[in-house]
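FYI, it's all coordinate maths here, none of it is from the lab. Just so you know, these numbers come straight off a predicted model, no measurement behind them. Cβ atoms are built from the backbone, for glycine too; each structure is taken alone.
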Structure 1
Amino acid sequence: MDEIIRLEKVSYAYEEDGPRAVDGLTLSFERGSFTAVLGHNGSGKSTMAKMMNGLFLPTEGRVTVDGMDTADEKYTWEIRKKAGMIFQNPDNQLVATVVTDDVAFGLENLGVPPAEMPERINWALKQAGMAEHAFKAPHLLSGGQKQRVAIAGVLAMRPEIIICDEATAMLDPQGRREVLSVMEKLNREQGITVIWITHFMEEAVRFSRLLVMDRGRVAMDGTLRRCSPMRKSWKRCT
């Protein structure tokens, strides 16, 4: 098994001596996998997501991304390049007045030479299905289009992993379908590892692996066929 992310006995508390948002979690994700993570508010799924690219450091335990420990500062930028994150509110992710400038923002932060940027920006916008909107103002786009611009911004940095933390929570059904279709294509055609945090069961059915979080732990881990929501009990997942 080729693991690209591993959590070993990981816990996280937002306050010292406070309750654990993630509690003793041991879990791994294979390179090129396509995983949905479900759970109610407060289940720990978003906290877990933020630990997988070093935004949060575990209170206890260890998180590694392609063998790099997130707690080791010398790997911070390399981990952020390898594991890109997309959040639920696209308006909070857009910083420029033109789509191409917005996609370029992350590249500038990484110190990518200006001569390399146009090719990477054009490729990313094409992959996200936004090439025809390259010179539009982001605030004039629909919610689904804005989120696809955010995806393009992450793709331009050429990550191996994309972690989507409730990336469709604020979108209408059409916008949710658009964004999820882009992620499916990237996983299928580019081999990008996708970890999709959601509370929409209808999205989870499209993933090859399903995790269910509850009280900071994994309540279930398997395929939808093995963990059917139609069952009266969700206690077993074999």
Structure 2
Amino acid sequence: MTALVLILCQALIQQISLPGLHAHNDYLHKRPLLEALEQGFDSVEADVFLKNGKLLVGHFDLALSSDRNLASLYLVPLSKLHKEGKLKAMWLMIDIKSSDGLATAKAIEGELVRFPELFQRVGDKDQKPVKVLLSGNMPRDWVLGQKTPLLRVDGRIGDLGVPDKADLIPWVSEPWSKHFAWKGTGPMPLDQLEKLEAMARKAATARQQLRFWGAPDLPECWQNQRKAGIQRIGTDKLEQLAKAIR
């Protein structure tokens, strides 16, 4: 096979959408957003702090920089891709790290409304490509109290399987270690695998997506989650997970 054919094949593969794959801490990659989309992921995660009125992206306060903000890393590139006809339906998870979650959520909403063609409101029949989900220190009651919100809530175990919450709480995210002792090597114990399958079924009946954070970032764990029907599999290893799923 010639080098040109190999390049064309790779380009074709990278255009294939792989729904259900989540780029955890996406902003840590050399090319935030773009690497995940090129690998076929349909959700990315950005940790956000509100500092002096600016939404800065980073995991720790000391790592923040004014040039790495929500608009420059995500909103503007998403808008550009959409205008070029290159953006498929996807999720943007924003994990609020600020102590004042309400002020941060309001600032996020203020940024999103600058791109009315891009972000899908809950209940809006006019389909837009990006749905935004808040996690972390989110003002849950404030979000749920909006009439036509741009923001949605990343749910917890008490929300799992509640169908009337699916529009506003479309995801449920739980720590892996809270539910499973298996570390990702060797066969997963049958009782834990059955629990994984039962939780996935419960999410499916309510039209929700279940995600575990802190799960072993290993092929064995990805495969078990996939087989069990887990709707949203997160990773820091974009290329490896994409290859494993393909």
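Tabulated results
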| read-out | value |
| --- | --- |
| Which of 1, 2 yields 26 [relative contact order in percent (Cα under 8 Å, 6 or more apart), calculated] | 1 |
| Computed 47 for percent of Cα pairs over 17 Å apart, for residues 85-164 alone - originating structure among 1, 2 | 2 |
| Source structure (of 1, 2) for Kirkwood radius over Cα pairs in Å, computed value 18.8 | 2 |
| Structure with the greatest value (metric distance in nm of label points 7 Å out along Cα→Cβ at positions 21 and 53, set 1, 2) | 2 |
| Among 1, 2, structure where Rg and Dmax of the Cα atoms in Å, for residues 45-108 alone as derived comes to 12.5, 37 | 2 |
